[in-house]
Structure I
């Protein structure tokens, strides 16, 4: 159960009703602070719709953060969103295997992106070796977007955990398909 009540459009002042354009629990909790919510959502919208980083790679980086954080909400939402942007069930199984240091079928670029996201999540920063390899493979814009995406979702999983945001029933099937390991 969430630590703050989920608000609905009916709970909001008229000038904020349009902010709840997605009926998801994270938004319904964050809307308690409309200004912060607008800023938060703005970066999230840029990451998903404005960035020119390959969307499959972006989603793999986000999934890596969600997997490492053992975040049911983030993981379930981005398994679904990942499917929308070209991530396959085989990619997800390969990401899990890669995280565990096991052989997998991720292509070299995806492995490098996942490694960078894993290093940032576990160690706060990418290693010089990983950053240098990504710098050779991506434009400066795409590399910055990867770093910003990974950092943003590292913050998101902390918000989700602290506020104890519940996974909506419609996303439970993604947790059933790819269950998170116990903490």
Structure II
């Protein structure tokens, strides 16, 4: 089991054309760091929500064979989303679900995506291309300065920055499409 603690700083950007963005990433010097992988993400909370109202999050993610439990702290309000992120890789997805259940946590929201990760040769930050059931998004994660430089180099401006979670983006999509929200999954 491995763990990772950090202050995560990121934005999302809505992508109009996946092929065009891939060309733009390549032209800007980004290269594939992790190939496209299917991710299944489950958000957990207590029966009477105790995490979400406080702005924190507990997520279990399976990306290919890798299972990661993540705690995310309260996000700061700024043009970039920044918050504490604690991650631990676990060996057994079903076993971790059972542990969380015994501790009083239950699944509250599931979302899926296909993620491809890109980096520049200098490796200051990471660009993550997410194909979701509600559209394609790119997450830029790094220092605020790197995010701004990378976004500009890829043809985006600050007005394009999105700091909402995938859960919130899904709720907005459901409202716009007059659909009752359930889970953001492909099936």
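Consider the structures I, II: one of them gives 0.92 for Rg/Rh (Cα atoms, Kirkwood Rh), for residues 113-152 alone as calculated from the coordinates. Say which.
Numbers: I: 0.92; II: 1.01.
It traces back to I.
Given that helix-only ellipticity at 222 nm (-39500 (n - 2.57) for each DSSP H run of 4 or more, over all residues; to 500), derived from a single structure, equals -19500, which label among I, II identifies that structure? If you can, show how the numbers build up before the last one.
Numbers: I: -19500; II: -6500.
Traced to structure I.
Where does the value 0.4 come from, among I, II, when distance in nm of label points 7 Å out along Cα→Cβ at positions 25 and 129 is the thing being computed?
Numbers: I: 3.9; II: 0.4.
Matching structure: II.
With FRET efficiency 1/(1 + (r/R0)^6) of positions 49 and 97 (r between Cβ atoms, R0 = 30 Å, to 0.05) coming out at 0.50, pick the structure among I, II it was computed from.
Details: I: 0.50; II: 0.95.
Of the options listed, only I reproduces it.
0.85 is what came out when FRET efficiency 1/(1 + (r/R0)^6) of positions 33 and 73 (r between Cβ atoms, R0 = 25 Å, to 0.05) was calculated for one structure; which of I, II is it? Please report the intermediate quantities before stating the final value.
Numbers: I: 0.85; II: 0.45.
Here the read-out was taken from I.
Laboratory data are not the source of any read-out in this text; all were calculated from the coordinates shown. Given the structure is predicted, the values throughout are model-derived calculations rather than measurements. Cβ atoms are built from the backbone, for glycine too; each structure is taken alone.
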